[in-house]
Structures are given as structure tokens and as C-alpha cells.
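Take a look at the structures listed below.
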Structure I
Amino acid sequence: MDAIRIGLLVSLSLIGVACSQSKTSESVFPNNAQALCGGGAASVSQERFIVQWEDGRFTVETDSSAEKFRSGFVKKKLSLIKHVDHDVQVHLSPADTISQSEELQAMSGGLNWQITNIKADQLWAQNINGEGIIVAVVDGMVDVNHPQLRPNILVNNKEIPNNGLDDDGNGFVDDYMGVQINVETNDPAKNTHGSHVAGIIAADSSSGGAIEGIAPKAKILPAQFIGNNEAGSIGDAITAMNYAAMRGAKIINMSWGLQSCDNLPTLQAALQQLSNKGILLVTAAGNGDRNHVGYNTDFYPMYPGAYNLLNQLNVAASTANDFLTGFSNYGVRTVHVAAPGNSIFSTVPGNTYAEKSGTSMASPATAGAAALIWSAIPSATATQIKQAIMRGVDIMPGSNTELTTRGRINVSKAYLELRKITGQ
């Protein structure tokens, strides 16, 4: 018996040694910079690296080169590291090329045509307005002083504003009204995307204002990683999303994306963690190619939209007459629903408003819809919210719309579906 036991222990020890030896600095940090979009171009950082640790954390580290980082930092901490990626820049791609007929159709419904289009006003009439739900806007700058946004910005009362200190010890300085992960000074004239997205979700019109948010009493948590040049790093985006989770966000809106060749394992792993925590991830399907012609992301995926995680809704953009816009990406497997994303008016910095088009606008419309029905049944899970929204769509004209549901969101129907799903 002792000989058998000793032999077994030796075998297990050898297996353990073999496993540890199979992990190298090259295996956890593949030399894949040239495989990413642009190869060695500015979009792929040669000095910033996203580290996924074995304990589940993600950090952004720097060094003078990938070779030095691999042979130094990674090799030294190899047993603690699971995977490393080059950091990559994501660039916003607004779909500003809409046809005149599409614009006229949208304008005929007024500044807030999307509200009646998805039947949000029918839930408002039942006093369902998004109250108690935190929606993180992981995006560019959100103008927290805009009169229609200020009432719904989530305030961190444990933090003293603008004193340069981390008063609550959460690792972030002065995060009184959200956080800014990128380090540049915001230019409100250039950095408008985040404020526009935030207004679509939860602009408050109770004291006046030109527009209305889908969930006018939901709380907005700004988590900025995109700068004045409409670009930001995926490493900063992961930090922003994990901050949002720490602050209690139930929904994270991501109105941005990478191309097929920028599939980063660290980004997918970070989003998988958030999905596993029961957070609903709402992503923009993307605005097609450089000419704003939509393509099928089942075959030409755009990330993070095409990850298709359990608690993820990927959203295409629809017009006022419920057709997909010409610029919107689509895909039966990878794009779940459509939502208004054409000629949408919303808040921008400086107490003013602007019209934008894109799946960037359709995604927050869906995030707002999710906040509405979740506030009605707070005990629901993210999976149930996703199921309700997908089951409650209005089927779009024709039967061949290449989306999972073939439909545009209808939040009133989604609420009825959620009641069936939850038994409430």
C-alpha cells in the first residue's frame, strides 16, 4: 500500500511540474501585435499592456517595449499571470450619413420620437420610470452639470469632491459624480458622445427641457475612458467597467467597438466576469464599414458586441418606420434586437442638445428600456431582463430582418413578458 501511495504522489508531483512548465512568458503573452488591426500602428500600444491575473483582477501596466515587458515583468510574475494583451485604442465611428427621407421620417415624430416608438410612455403612465436602477455610461465625458442630467447623476456621498483625495478608499480619487479613467482635460466642444448617450438613457424633463430619457428616474454613473479625439484604450475601458460594477451598476452601456482583428482575450474575460456577476451588458452592434454600410457580424464580428455573452444584449439601429438603418450592422446569431438609432436628439455639454445617429444611440435606448422594466420588478435577474426584451419586440417589416428576434424593442411588451417570466 505504501509503495502504491508513494508512486501515486510521485506521479501527481510530475504532473504538477509539467503543468507549471507548460506556462511560459510567451504562452501568457503571445507576440500578436501584428495580428491586431493596424499591426504596429498607433491603435496598438507597444508600451501599455492589459494583464489578466490568476486571481481575477485586471490591471494596465507599462514598459518601454513588449519584449522588455515579456522578459521582465511577465517572467518575474509568471505564476500570478493568466494572460496579457497589448492595449488597443478604440475609436468612435458616428453614423452621420443618413438619408434625407430617413431624417424627415424621424423629425415628423418630434424630438422624442423614440419614446413613443418603443412605448416607454405607456410604462410612465403606470409610474414605472427606472427609479432605483444604476446605469453606467462607459464612454466619453458626461456633462454632470447639464440641467437635464444633473438630477440623475449618481453621487458618491462618501467622497469629498475636488479635494484630490481618495476619501472612501475605493482606489479612485474624487469620484464624487463618477470617474474619469483617461487623464486628459476634457474639451466639452469635442467630447460630446457620452453626454448624448446619457441623455437617451435618463434625461430628466421634470423641470423642463427639450428631450426625455427612456428611463427618466434611473441613475447615471459616468465612467469615462474616451477622450477628446473620440478614442480611448481598452485597458481603461476595463478599469471603467469594473469601477461601475463596484459602484452597484446593474446595467453597463457600451456604445463603442473594435474590429474583427481586435478580439482581445482580456476584454472578453473581463466582460464574462461582469456577466457572471449578473450585470446586463448592452452593446452597440456597430456602424458598418468606412462608408457606413452595415455588415453581418456573424461573419465579420465587431467586439465587444459579437461576444454574445449570457447577459449581453447587442443592438442594431432602426429608423422611425422600423427598418434597419443602412449603416447598422446585423446578424442572426450576434445581433439580438433593434432600437431607435436614427436622427436622435439628446443632451450635449453646455446646456444644449444635438442630433446624432448610430448604433451608439440604439444601445442606450435599450439600456434605458432595461432600466424601466427592472425598476418595476427589482428582483428580476439580468438574464430575465434580456429574455423579456427579446421576447417583447415588435417584428420589423418583412420577415427576413437579420436579427436574432427580427424585431425592434417594445418596452411595454417587454414588461408584460417580464411579469410572465418572473411570475409577478
Structure II
Amino acid sequence: MSMQIGIVGKPNVGKSTFFNAATAAHAEIANYPFTTIEANHGIMYVRKPCPCRDFKVKCNPNNSKCVDGIRFVPIDAIDVAGLVPDAFKGRGLGNKFLDDLRQAHALIHIVDSSGSTDAEGNPCGVENYDPLNDIDFLEKEIVLWLNEIIKKSWEDISRKCELEGKKIEKMLAEKLTGLGIKEEHIYNAIRNINTNTEKPSKWTDVDFINFTKYIQKISKPMLIAFNKIDIASDNIEMKIKSIKDKGNIIVPTSAEAELALKNALDKGLINYNPGDDTFSILKEYDLSDAQKKALDYINSHVLKKYGSTGIQKCIEEAVKMLNLIVVYPVEDDTHLTDKEGRVLPDAYLMPKGSNAKDLAYKVHTDIGDHFIRAIDARTHRIIGSDHELNDGDVIRIVTDA
């Protein structure tokens, strides 16, 4: 299964702008709630050093791209309908929103840091709403949604556990596999809340909520993108600190600034790499006064102040939360090529702890089924199926086919 990052938040906070800026897609953007009805799917890219630097070769990326020795590795993204209070009960587009998130492995929560949208996502003017309210609200909605799903099967699960001696972790994992929740997540959650595994029918509402909170944190970890940072008030740093003090990962962002820079880049007006703290103008004579003013504003109010637009940092923080590494499969470990002669063509995100056989299955099921051994292209040593891969490994897979 491909890793997927969900872009979430209440309506009208800039989710679709963030999605477009992160994926170069074209989701509909408007200043009113529920612009996004159907989920938008796209590809975001995480930056990693490309092995072409180490091997001193010119690469020919296929599933990714390389810019000046930096490989941009793809990861799936989904932008879903906005969430409003009591969404877990089906209010607004709640059922659809939550159903669309079933396969997301991590969440980027877009929050309007300027306080210009109320709890329902309606425009209310800058600083007329406290954005800190949104952070607890969205996590609560997801926890309650997961809690409802778990409780639906609980009577049957608890009966089989108590009468037939079946393990609760395995039973729950079978029921929750469609949510991307693994048996190890459930095992860790149960041990963490220290509740009764022999008599699950005795679980209290507090047990359920504590269990679900832990499941959410480890199966769908969330970071906060504090968006519209350029129009937020002067006390924004205090709010960022208060969010960090609660253990949250937070990134100041300006999705509109990133989208504007990407558009200028596409038109050949500037030179800019996502995540950079600066850009250079290539065709000043082609810029209108309005464009010059907009670029000056982005430079002074976003890049110089926060070091970047924050979009690329959000993607990379999400990948870090998921503990992913990048591995480069090749068919020729001497020339680092595939069967078409492309050098270092593909880059795959893999969970840390993955082994050589996991990579074989990632490339293709048939390759995994016929796996014999692998070769580390850096050392040219033979490695076995259970050899744990490292970030940046270049691996040749040998099969009997």
C-alpha cells in the first residue's frame, strides 16, 4: 500500500490552496465553506539527497525528479472536505470527510492562524476567532469518529475474546485494517492505557476514549500547518509557543505565497526550489507592477520572516512522523541502471525497518515472489531477504525469474 498524507481542517482555511501549492494540482479554491466536496488526490514530494552526488553520475529519474543533487520523492496526498463541529455524527460533510481519510497514514491539519474564519469556516475578519480552538476540535472529531467505529464491533469482539480465548489485538486488527490500523498499534495502545485485556466487556467509556486517542496518535499522527501566517497578528509567536508546549508539531505556512511562487516559476519569471528561503527574478522586464509588489511582499512577510513558505517543511515533517526512508532499486549495481539504461531511475519511500524483500515487493509482486538475494550497490556485498535497509541505500534485487 502506498503511503498517503491527508490534508485536513475546517472549511475555508486554505486546504485546497495548500494542496495545490504542495502538488501543483488545480483543486477549486474559493472564499466560502465546502468548496471541496469530492476529495482531491495528488502527489507531493519530499526532498532527499540524491545518490548521484555520492556516485558522481548523472541520474535519469523516472518516478521522481532531481534538482541539483536533491531528489524529490513522491508521496500520495488527499485533500478532503472541510470538517465542522459534530462531523463524527454526520454533520456537514462529516461522514464523507472521515471516510475519505480511512487510508491516510498521517495528517496535516491546516489552521487559519489569522483567526479570520469562525468555527464553521465562515469569513469573520482577521483576529475575530481564536485559531487555538481549532486544534483540539479537529483531533476530538477524529478520535470520536474512530471511537464510534470501534464500538460498533465491540460486543462481538469482547464475546469471542472471553468465550473463545481469542486475542483482542488480533480481533480488532481484523476489524480495523481498512483504517490503516495495524495489530502492533492496537497492542501498544492497550498496554499504554493499562486496561483489562481478559475482560474487554468491562471496558468503560474512559477506557475506550483513552484507547482511541492513543490509536489516533500512532496510526494517524498529525502536524499543524499554521496557515495565512503573513496576515496573522503580532502575538502569533506566543500562540505558536503555546501549541508546541502541548507537544504538537507546528509549522508556520503561507500556502498562497508558495502557490504564487510556483506560478511565477512555471512562467519562467523566477528561479525557485520548493523549501528555499529565497528566489531570484529571471525576467524582471516581464513582471507587471502588481507582480513585483506581490513578490516583494512574499520576500519580506514570509521568506525573510519565517525562512520558507512552510509547505515543503510540512511534507518533510509528515514523512519524519511516519519514520520513512528512501531506497533506490536498480538492476545493475555497477552502472546503477534499470533495464532501459536509466541511471538511478526510481526512489521509493519505505517504513524504517523494511528489509530487502520488502523492497522487492514494493517494486513488483512478481519480483518479491521470485526474490533470491539483493546486492548493496555501495559496497557490492550480497545481502539477504531480512537485511534491514538504510536511508539512501541503492539496492539491486536478484530473482530466479
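Could you figure out which one of I, II the value -8500 for helix-only ellipticity at 222 nm (-39500 (n - 2.57) for each DSSP H run of 4 or more, over all residues; to 500) was computed from? It traces back to I. Taking percent of Cα pairs over 18 Å apart, for residues 270-389 alone as the criterion, the largest value within structures I, II is that of II. Once mean count of other Cβ atoms within 10 Å over residues 126-133 is calculated for all of I, II, which comes out largest? Ranking I, II on mean count of other Cβ atoms within 10 Å over residues 126-133, first place is I. When volume of the Cα convex hull per residue in Å³, for residues 174-365 alone is calculated for each of structures I, II, structure II comes out greatest.
Values in this text are rule-based calculations from the coordinates and carry no lab data. On a predicted model such as this, the values are computed, not experimentally measured, just so you know. Cβ atoms are built from the backbone, for glycine too; each structure is taken alone.
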